[in-house]
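The data blocks that follow each hold one structure.
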Structure P
Amino acid sequence: MPKSTGPLRLAPLVLAALLCATQGAFAQSTAVAPTPAQVSPEVDRAYTQLMASPAIQKLLDAVKADHERSVEDLKMLTEIEAPPFKEQKRAEAFLARMKAFGLTSAKIDAEGNVVGVRKGTGGGPKLLVSAHLDTVFPAGTDVKVKERDGRLHAPGIADDTRGLAVLLSWLKVLNDNKVQTVGDLMFVANVGEEELGNLRGMKAIFRDHLDIDGMVGLEPSAPGSVLVLGTASHRYEVTFQGPGGHSFGAFGLVPSAIHGMGRAIAKIADIRTPSFPKTTFTVGTVGGGTSVNTIAPDARMAIDIRSDDMGSLLETEKKILAAIDEAVAEENKRWNVSTLGVSVRLIGERPGGRTPSDSAIVEAAVRSNAAFGHKTLLRGGSTDANVPISMGVPAIIVGGGGKASGFHSLNESIDMTDAWKGAQNSLVTVLGLVGVQGVSPALLAKRTARTK
């Protein structure tokens, strides 16, 4: 279970605003007023050393120079469809690129994740850097990239194919420039982030690799955005079943599954939730029945429950499940029968939690943002980072560059003008955490290896 997710306490170390994320990757959260930006002397010193290093400046120039080639990777990967649970072809293409850029030991694991470790000098931390392979779009969606109005248009091109392309660019420039990190960089292109993927890819990574010390994930987001809070969620499929019958002949003798479901929906709609910590619910889909003149023998609905606090989520969940049972009892009582039943199945579970705002990984992102002229915005949302955060492993989500819009829609697009700047910023965040030989020490602490 995740640790407590009470009100996010923002230390004066960080300029922070827990803001609404727009469409797509980040769920909405309540805004918090900013405070003066400060980081620890150790973090400040490490990033001063990094930004002053000729070797790092050369590396950042290489990121810029690699931009056009990286855009070709972006187009290539986008045009390989990757619906939930069908990411294999894109995974194979990503693996081929990783090997071409020197990570010859990379492989696809049993869950379908692409995993490769770029070793450090030894004795340093292991940092996971990741982006997800899957998109929300079903098989058969037109994913051909179109260029117009200075933007690249295609479903999934920003969320999260841009992140995949940035990982490949980092790998290429690090190897081309022979930059040796102190800690290990674990490159991962994971499955199962979207929809009912239920974070299966990231759950498998942290189940099978017990020595990961931190995570930096890439998702589309504005410059300076740092996700530190994982919004927890539970999703249910609810099925109502009765005997059914003729709408006229059986009237008064049998209960209607659809009527029972309707009672449940009405009760659920009346449930109150706190505005802080933000807690939400929705009946997202409904279905059932056989014909207009049949008392419905079956009905079904899907429910999504989310919260920035696990306790609030569980309390809301308890009320929703009770409302369903009450609705079935009332429908049976209406006709003096006991033939309407209900079954509830958990179909999605995302743990939650938060990375402290004064932790080294957050301060590293804040200091890197400052080096690139950005104020930091701390965010909450539901992403792959939920998994490590819930385990107490330091984790954040940052952007990889590019101005994206239309997430999760067929109109998704990205403006790649100067997108290399975002790739530079996030790479500097990563380098400060793992350290660079002869330049700066690793800021990310090694953790005691977890046990299964």
Structure Q
Amino acid sequence: MSDWSRRAFVGASLAVPASAAQAAAVAPSDRVRIGLIGCGGISVADSNAFMAHPECDIAAICDVDDAMIAKTHERLQKLGRPRPGAVKDYRRIIDRKDIDVCLICTPDHWHALPAIAAFQAGKDAYVEKPLATTVDESRAVRDAARRYNRIAQMGTHWRSGPHYAEAVEMVRAGKLGKVRQVRCFAYLDWVTDCGNPPDSAPPAGVDYDMWLGPAPQRPFNKNRFHFNFRWFWDYAGGLMTDWGVHLINIALWSMGPEWPKSVISSGGKYVLQDNTETPDTQITVYDFPSYTLIWEHQVQCGLGPDRREHAVVWTGSDATLILDTSGWELIAEPKKRNSVVEMRRRSQAGENIRAAHARNFLDCVKSRQAPVENLDVGHHVSSVAMLGNVALRSKARIEWDAAAGRVAGNEQANALLSRKYREPWKLA
């Protein structure tokens, strides 16, 4: 394993929230000025995670929707933060010489271009997951971070959670014996039918052409816009790359940086009757060199196996380990109960894992070391999840040639590894 890969598997410490007074006490030379690109959804949690650290300022914000800009200004004011300048074109953030870090919280189809532009401009970036919408796009973002020697972190914050790190270390230390299967599942009752609204004019104050960006030209439809964009192939990959990246990330963290040899996936829309496109039910099976990884999701289901909403489950020759956001449990196989100590650990109240993930990134911005979810890791995790959708959409068992970065003997599948950009946008 390379030094880069070794650093990628190191844990991070927890962060302590900072008050506005603490923020003001930091020396100007130590401050980190952040340009927030994308003001909806996840930007609230991510920007709060950065503002938990006293050296961080939100110096500028960008969104195509005036309403999102107004909400962000109002939130920052309530937190006692200065009112940042606002723009609708992310390039105006990139152009600013006083911005140190770009925090990219856009829809998935807008992750790659701002990230690459930030790296080209000499800025570091924290990019939400998944890294992009296709394998080739994701690779381009990773390669740009390498080429311009920038520090970048993907926003899969579980990578900085203490109880996740403990579970991973038990797997890697052999506490489970030989692990032959890892299963990741998400049974999510909050994904609901969003109906079939007609196409309409974009809301006032929205630059819809900029929102589409490199995605295909489509009439505005409110289901393709805020939040629900993730259920349309033009902009994202559904739950396979939304929740899948979180859980598969932990599985790959424990099992190593190998690529799958083959992938097969089955699923469809069996419950939802709305105009969304991605599967509400999906099972993906990855054949890795020494184990099998299974991804499964269903919507409008209250609880999955073991009455959990989501989990990663490692099956070993000596024990089974079950992990979710609440903690982990190690259960000995019946014949090993005299030699394996069964254990349970609940995550501690007050653990701010997002703030810890931001802290790790900020420390690496200063040290120029690789963060825990650097883009070697982020590209690997995102692409493994994306390959599940490639197998699903090509209706084939795909054989993955990791050295070539292509699917062997299947041009229909290879066509799904990239996407055509709408002019004038180009992938640098």
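From which structure (P, Q) was FRET efficiency 1/(1 + (r/R0)^6) of positions 160 and 336 (r between Cβ atoms, R0 = 35 Å, to 0.05) calculated, if the value obtained is 0.05? The structure behind it is P. Upon calculation of mean count of other Cβ atoms within 10 Å over residues 200-207 from the atomic coordinates, which of the structures P, Q produces 21.8? Matching structure: P. Out of P, Q, which one gives 26 for relative contact order in percent (Cα under 8 Å, 6 or more apart) as computed from the coordinates? Only structure P yields this read-out. Can you spot which of P, Q the value 0.97 was calculated from, given it is Cα Rg over 2.2 N^0.38 Å? Source structure: Q. Ranked by FRET efficiency 1/(1 + (r/R0)^6) of positions 112 and 408 (r between Cβ atoms, R0 = 25 Å, to 0.05), structures P, Q are led by P, which has the greatest value.
Every number in this text was worked out from the coordinates using simple rules, so none of it is lab data. Being a predicted model, the structure only gives us computed values, none of them experimental. Cβ atoms are built from the backbone, for glycine too; each structure is taken alone.
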